[in-house]
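Scrolling down, you'll hit the structures one after another.
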Structure 1
Amino acid sequence: MKKSIQVLIIEDNLDDAKLEIDELISAGFDIVYEIIETRKAMREALHNKTWDCIISDFSLPQFSGLDALEELKETAMDIPFILVSGAIGEEIAVAAMKAGAHDYIMKDNLSRLIPAFERELREAEVRHQKKLGEEALEESVQDLKTQNAEFQALNLEYFNLNEELVDSLDQIRQINAELTVSKNKAEESDKLKSAFLANMSHEIRTPLNGILGFSSILLDPELTKEETGKYIGIIDSSGQQLLTIINDILDISKIEAGQIPISLETLNINQTLEELLQQFRIEAESKNLVLSLNYDTFKEPIVIDTDANRLRQIFNNLLSNAIKFTSHGEIEFGFTIKDNFIEFYVKDSGIGIAHEDQSIIFKPFRKVASTTTHLYAGTGLGLAISKALVEKLGGTITLKSYPQKGSKFIFTIPYNTNNIEIHRQPSIKPESNLFHNMNQKTVLIAEDEMYNYYYIEELLKSMNVKTLHAWNGLEAVELAKTHPDISLVLMDIRMPEMDGLEATKLIKELRPQLPVIAQTAYSSKEDRENALSSGFDYYLSKPIKRALFVEVMDKYLVENNVL
C-alpha cells in the first residue's frame with residue numbers, strides 16, 4: 001500500500017492550518033498531519049515521529065518560524081521546511097532561507113504550496129540517495145584503509161623475519177622482491193579503482209542529468225509536440241546509457257569472480273551480423289560514417305553452437321567503440337573461417353591506439369588517454385569484458401592499430417556445427433496489428449513498486465484490458481482464487497509477504513492453464529532459466545520494452561485465447 005506523507009504543521013490559527021491541509025489533499029496527496037504551536041510540542045513531535053515535511057507559520061504568539069528552524073537544525077534531521085506567512089518582508093525571507101528554510105509561501109498565494117511541496121519532497125529524496133552514496137563511498141574508503149593497514153602489518157612481519165633469517169639472505173631478498181611487486185600491484189589497483197569510482201560517478205550522473213533534467217522540462221504545459229517527442233527521446237537514450245553502465249559493472253564483477261556462465265545454442269551467424277548492421281547503421285549515419293558488412297565469400301548461412309547473447313555483446317562493445325572513436329570514414333565488420341575457428345573482425349578509420357597502450361586496453365578499469373582535446377565517454381570496461389567473453393567461448397582477441405589511421409579488432413570462436421539445423425528467428429509483429437480481441441480480458445498485475453505498476457497498467461490500458469493489482473504474492477494468490485475471469489498474471493519475483501516464485505507455484509496448483517509471466521529486475525540468463533523451471537510461462541526482464549510486451553500479450557491473450 002502507498003505510504004502516507006507525514007506532515008508537521010506549526011500554526012496557531014486552525015483556519016489557516018485547515019486551508020493548507022485542504023490544499024494538499026485537493027492536490028491528491030495522502031497526508032497524515034499534526035498541528036502544533038509551541039517549541040515544546042515541536043521537540044516532542046520530532047522525537048516521537050518521522051516527518052516528511054514541515055510547514056510552519058512565520059509568526060506565532062509563543063514561537064516563530066526561525067525558532068522552529070533552530071529546533072530542527074539542532075536535531076540534524078534533513079526534513080523539508082516550508083515557511084508560510086501572511087506578511088513577510090524580503091530581508092526576513094532571505095534570512096529565513098539562510099537559516100535553513102527550503103521555501104516560503106505567502107498565505108494569500110497558497111497556489112504555490114503544491115509545487116513547492118512536491119519539489120521539496122523530491123529534492124529531499126535526492127539528498128537522501130546522495131547521503132546513502134556518500135556513506136557507501138566512505139565505507140569503501142575505510143575498507144581500503146583497513147587493507148592498507150593489514151598490508152603494512154604484513155610488511156612489518158616480513159621485516160622481523162628478515163632479521164631472524166640472516167643465513168637465508170637470498171631467500172629473504174626474493175621475498176622482499178615479491179612483496180614489492182605485490183605492493184606495487186596493490187597501489188596500482190587502489191589508484192585504478194579510485195579512478196574507476198570517479199569515472200563511474202561521472203558516467204552515471206551524465207545520463208541521470210538527462211533523465212531528471214528533461215523530465216522536469218516535460219512538466220511545462222506550453223511545450224510543442226515536437227519538443228515533447230525530442231525530450232522523451234533524450235530521456236529514453238539516457239536510460240539506455242545508464243542501463244549499459246549497470247550491465248557493464250555487473251559483468252565485470254562476475255568476470256573477476258569467475259562466474260560468467262556460457263549457454264550454447266544454435267546461432268545463424270549471417271542473420272546475426274545482418275541484425276547488428278541494422279542496429280548500428282542509424283548511429284553510424286548520424287556521424288556521416290559508412291558502416292558495411294562483409295561475408296560475401298559465404299553464400300550459404302553459417303550456423304554454429306555458441307552463446308548468442310555473449311557474441312552479440314562482444315560485437316556491441318567493438319562496434320560502439322568503432323563508431324565512438326571514428327569521426328569520418330568507414331567502419332567494416334565481417335568474418336571468415338580459418339581451420340576450426342570463425343575469425344570475426346571490426347575495422348575502423350578512427351583515431352587508433354598507440355603501440356605502448358595496446359597491451360593495457362584489455363585490462364579492467366583502463367582507459368587510454370586521448371591526445372586530442374576531445375573527451376570520450378565510457379566506463380573503460382567494454383574491451384576487458386569482451387576479452388573475457390571471447391576466451392570463455394574458447395577463442396582469442398587481438399588488435400592491429402596505428403594512431404590517426406584506425407584500428408582492427410580480430411577475435412575467434414570455435415566453428416562448432418554438430419549437425420545443426422538452420423532456424424530463423426521469428427520477427428516481432430508490428431504493434432499496430434496487435435491491439436485486437438483483448439477488451440474482454442482481465443490481467444492480474446503482482447507488483448509492489450507503484451511506478452512499475454503504473455507503467456504496466458498504462459501499457460495494458462491501450463489494449464482495452466481490465467487490470468487487477470496485487471501488492472504481494474499472498475494477494476496475487478487470493479485474487480487468482482477469487483477471480484475466475486483473470487486471463488493472465490504478470491508476476492514480479494521479489495515482493496514482500498510472499499515472493500513471485502512461491503505465488504506462481506500456488507497459482508499453478510489452483511489453475512494450471514492460467515499463463516503466469518515473470519516481470520522482474522532479475523535479468524541474467526540463470527534467473528530466466530530458474531523462473532521458467534519454477535512454472536512461469538514466459539519471462540520479461542525490466543526495463544520492459546513496449547514492443548516485446550505487446551507481442552507477449554498478443555501471444556498469451558489472443559493466440560492462446562485463454563479464458
Structure 2
Amino acid sequence: MRLRNVVGVMLVAVPFLMSGCGGSSSSSSSTPVPDKEITVTPSLGKVSDATVSLFKSDGTTLLATSEIGTDGSVQISYSGTYVGPIVVVVAGDEDASYFDEASGTMIDFGTGKLLRSMVPSGTTETAVTILTEVAYQISVINSIALTDSIVTQLNGLVRQALAPELTSIIAAPFLFDSATTTGDLGNNEAGKYALRLAALAQLGAAGATPALTIVEQLAADFADGTLDGMSNSSAIDGLLYNSANLASNLNTFLSTLAASYGSAELQAALSTYTNISTSIDINDILPGGGGSTDLIATGDGAALAGGNGATGTVGSTTYTFTGHPVEGSALYAYFPLTDSGVFIAYNGTDPITRWQLSGFTNSEGIINCNVEAGIPSIMLTLSGVPHLATECVIEVLSVSSTEIEGRFAAVFSGLGEVTDGYFRYEVPVEVPSGGLGPQEFGYSMDVDGTEVTDNTVLALDGFDRQVAGFLTLGDTPAFQIRMIPEGVSGSYSCGEGPNSFRLVGMSYQGFTTDNESHPGSCSVDVTFAAGIYSGTFSGTLYNSDGDVMEITNGIVRNDGTGL
C-alpha cells in the first residue's frame with residue numbers, strides 16, 4: 001500500500017511595524033527583522049569546497065550563498081523577511097570534490113553538477129542528497145509549484161518509497177569519508193541515512209562517478225513516480241541499475257555495508273527494514289490535482305521521550321497519553337485470528353481520555369483507514385466524548401513479539417488535523433538490580449571482579465548537563481558515564497558521538513576510556529522513562545601508566561525528574 005498525502009502548514013509573516021507621531025508631523029519606523037539561519041549538509045559521501053546557494057520557492061530568486069566548510073557543512077544566514085519554502089542548491093566547481101562511497105576515493109564535483117533539496121519555511125537544517133534531489137526533480141519535471149505543504153509531501157513520499165526506515169530525508173546523515181571504519185554508523189537517524197545513501201551509491205559502482213551518476217539517473221527515472229528505467233517515455237542512456245531487481249540489490253548492499261561500517265545494533269536492525277517501493281502516487285500534487293485532502297504521517301515521537309504511549313497534536317493542542325487504568329498492563333494487543341491489532345494509550349489511569357488505534361495488521365507498512373468498514377480506525381476520546389477520525393493513515397515502523405512502533409495522521413471533524421501522531425509500546429524488561437534496591441538511585445558494578453555499589457547518589461541537576469542535550473550519568477566525579485543524550489533511550493559506545501566534542505566516555509578512580517596513550521572502550525545501554533535514566537554498562541579503562549581496569553555487570557539508575 002502507498003500513502004498519498006498533503007500536510008497543511010500555515011505561513012505567517014510578521015513585519016513588526018511601529019509608528020508614532022508628535023506635533024504636526026508623523027513618522028513610521030520599522031524594527032529590523034533578524035536574519036534566519038539554516039545549516040546545510042550535503043552528502044554523496046562527504047562533500048568539500050562546493051558552493052551552496054539558497055533560493056526562494058521559485059528556484060531563481062537568490063537569498064544567500066556560501067561555501068561548504070571543512071567539516072562538510074555550512075551555516076548560512078538569509079533575510080528574515082522571507083517566509084516560504086527554500087530551494088537549497090549545492091553546486092560543483094573547479095575545486096569541489098566528494099568522497100564516493102562506491103569507489104572509496106575522492107572524485108571531482110565538477111562545474112555544472114548540482115544537488116538540491118527543498119525545505120519548508122523555518123527549517124533550520126537540511127541534508128542535500130540523492131533522495132532530496134529525487135524529490136526536487138519530481139517537482140520540476142511535473143511543474144509543481146512549491147508550498148510548504150507540497151514540499152513536506154514530496155519529501156515524505158520519496159522517504160516512504162526509497163528509505164522507509166528513516167523519519168526524514170532532510171535530517172543530516174553521518175558523513176562518509178576515507179576515515180569511516182567498522183562500527184562508525186550507529187543505529188540512529190544519521191547512521192541509517194548514511195547507510196542508505198552508501199547503498200544507493202553502490203548501484204553506480206560500474207561508472208566513473210558512481211554517486212553523482214546515480215543521483216542523475218534515479219532523479220530522471222523517478223520523476224514520473226515510477227522507477228522503470230525510463231525518462232520521458234525513453235530509456236535512460238547508460239543506466240547502471242536494473243529496476244526489476246533494484247530492491248533486492250539494495251538489500252544486499254545494505255547488509256554488506258552494515259557489516260563493514262555499522263554498529264552491532266544497526267546490523268541487527270536491518271532485519272526490520274522493509275523493501276523500497278518502485279512507485280509513488282503523485283497525482284494529487286500535480287497541477288489541477290486534488291492534493292489537499294490526503295494525509296502524511298510525519299511524527300518523530302519526541303513527546304514520548306523514548307517511553308511507551310501515544311501522542312499527537314490536533315489543531316493547537318498536543319495530547320500525549322502514556323498510561324493504563326491497570327498499572328503495568330500492555331498498551332498493545334494483537335489478535336491472530338483476525339490479524340488485527342489494537343493500541344490504546346490512556347491519560348494516566350483515566351479510562352475515558354485516550355488515543356485508540358484499531359484494526360491494523362501485525363506487520364510493517366502503511367495502512368489507510370477504512371471509514372465505511374469501521375477499521376482500521378483512529379479515535380481520540382476526551383473526557384468520555386469519542387472523536388472518530390473521518391480520514392486517517394497508520395504507518396507501522398517496527399513490530400515484533402515485544403514491541404510495536406509507528407506513526408499516524410488523521411482528520412477529526414470539529415477538532416482538526418493531526419499529522420505528527422506517534423505510538424510506541426515495548427514490553428518492560430526487568431533490569432537486574434545488582435547491588436541496587438528496586439527504588440534506589442546510583443550504580444553497581446564489578447571492578448576487576450569485586451562488586452562496588454553506591455546507592456546514595458543524588459538526583460541529576462544542571463551540573464550533570466555537560467552541554468545542551470547531553471548528560472553525565474553515574475555520580476560525578478566518582479564514577480562518570482559522559483555525553484549521554486538527554487531525554488532518550490539508546491545504546492552507546494565510548495568514543496562515539498555526533499562530533500569530537502560530544503564523545504561518550506567512562507571514568508572511575510583515575511581510570512578512563514579517554515586516555516590518549518591507552519584508549520579504552522565501553523558499552524552503555526540506557527532506557528529513559530518518566531524522567532528516570534536506567535541501564536547497563538561495561539568497560540575497559542586505563543590509567544596514565546597503562547594499568548587496566550575491567551568493569552562488568554554494571555547497573556546505573558539516575559533520577560532526572562528535576563532537570
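All of the numbers you see were taken from the coordinates with simple rules; none came from a lab. Being a predicted model, the structure only gives us computed values, none of them experimental. Cβ atoms are built from the backbone, for glycine too; each structure is taken alone.
Just a few scattered comments:
- Structure with the greatest value (metric FRET efficiency 1/(1 + (r/R0)^6) of positions 272 and 416 (r between Cβ atoms, R0 = 25 Å, to 0.05), set 1, 2): 1
- Of the structures 1, 2, the one that -4500 was derived from, the read-out being helix-only ellipticity at 222 nm (-39500 (n - 2.57) for each DSSP H run of 4 or more, over all residues; to 500): 2
- Test item: semi-axes √(5λ) of the Cα gyration tensor in Å calculated as 38, 32, 28, pick one of 1, 2: 2
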